[in-house]
Structure P
Amino acid sequence: MLIATPIAWWLARRRAWWKEAIAALVTLPIILPPSVLGFYLLLAIAPQSPLMALLHPFGIRTLAFTFQGLVVGSMVYSLPFAVQPIRNAFEAMGPRPMEVAATLRAAPLDAFATVALPLARRGFLTAAILVFAHTVGEFGVVLMIGGGIPGRTEVISVRIYQLVENLRYGEAHRLAAGVAAFSFAALLALLLLDRRVDEAVK
């Protein structure tokens, strides 16, 4: 969300003709097959990649087949699900609220924090729900990057696949049901929290 917010704000406020090319690049993970995205991310975080060469002086040789690599891959894969709802919320807000804040001598950062963010709250809620649901269920990218190493990179979706592959349906069912229950509870909590905030504002 911290990465998506400035990107969404820039896309919503910028009038440059080439901004849609940036938007298309950010949205690309939605279109690309997860295995394709995972393959190129694996190349990007491999020891011999130019990106990793920049991190070698800090003692980081590779992010491939590590938990940190999974985090990076999940962030890239889920970024468009955060950027688009927040961008839509900022665009729906229009320029008027920020103009009024400026006439009241509010600093740009202060106006953003006290005006833009509260008005775009629904977009942030939608983004949080979509990113959560998308990340929990991700399989292709994390399998390509992490490989499912027990105790290191074996995420829930990969574990369920392995259980089904070994015909251990009972264990797979218990794990899948637990994930479904947890996901439902988390999403319900977010929606109830949003409703309470709405009622408090009214």
Structure Q
Amino acid sequence: MKAPTCQLYLISPIDVGGDFPDRLAEALDAGPVAAFQFRVKNMDQHDAARLAEPLQAICAARDVAFIVNDDVALAKRLGADGVHLGQGDGDPREARGILGPDAQIGVTCHASRHLAMEAGEAGADYVAFGAFYPTTTKAVEHHADAEILEWWQGMFELPCVAIGGITVANAPTLVEAGADFLAVSGGIWAHPEGPAAAVRAFAAILDSPSAAE
């Protein structure tokens, strides 16, 4: 029986101004992408919303879920498809109460089985494990091994997301271990041939028979 195909989950760079909307559209038009996470830091909500709105429209036009990182209030203001919570960003139950039953709520669980089970019990729609590889996107305090994906898939139905330093070169290991989604930032936006080429390369991996067995 063929397992559900692992899907691509893009995370924005910190700088989403300038020509980034065009780069996002280029990436999303290059192959299947399940979700896009809007991730900016230390920004006034009004400014963040101004930057988010064109990106949200690009995602909506392509049926790509628009997820806000860390900020439930911003997600509510934008009418986003969901929110991704770090361990210090609030309880999934509270986020659900604010955003409603249809919101997609994800929780960062680092390399902790316990945190992942707690997130599932609190009503999260997915759990995220990582970092699996070194990354320049953010400081890495927690390192996860692919085995945690295998364990999760063997125990729970809730989707799991692999995050942290994922590139075209190292992605197959995580797909084979059972990741439902690969969350990728630098591996897309810093790809030497551009984001569209990166998405096409990931799509080839995710569509390969060995990745779906």
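Derivation of every value follows stated rules applied to the coordinates shown; laboratory data play no part. Since the structure is predicted, the reported quantities are computational estimates derived from the model, not experimental observations. Cβ atoms are built from the backbone, for glycine too; each structure is taken alone.
Points worth noting:
- Once mean count of other Cβ atoms within 10 Å over residues 9-16 is evaluated on every structure in P, Q, the highest one turns out to be Q.
- Structure from which 15.6 was derived, mean count of other Cβ atoms within 10 Å over residues 33-40, options P, Q: P
- Computed -11000 for helix-only ellipticity at 222 nm (-39500 (n - 2.57) for each DSSP H run of 4 or more, over all residues; to 500) - originating structure among P, Q: Q
- Structure (P, Q) behind the derived value 17.0 of mean count of other Cβ atoms within 10 Å over residues 49-56: Q
- Structure (P, Q) behind the derived value 116 of volume of the Cα convex hull per residue in Å³: Q
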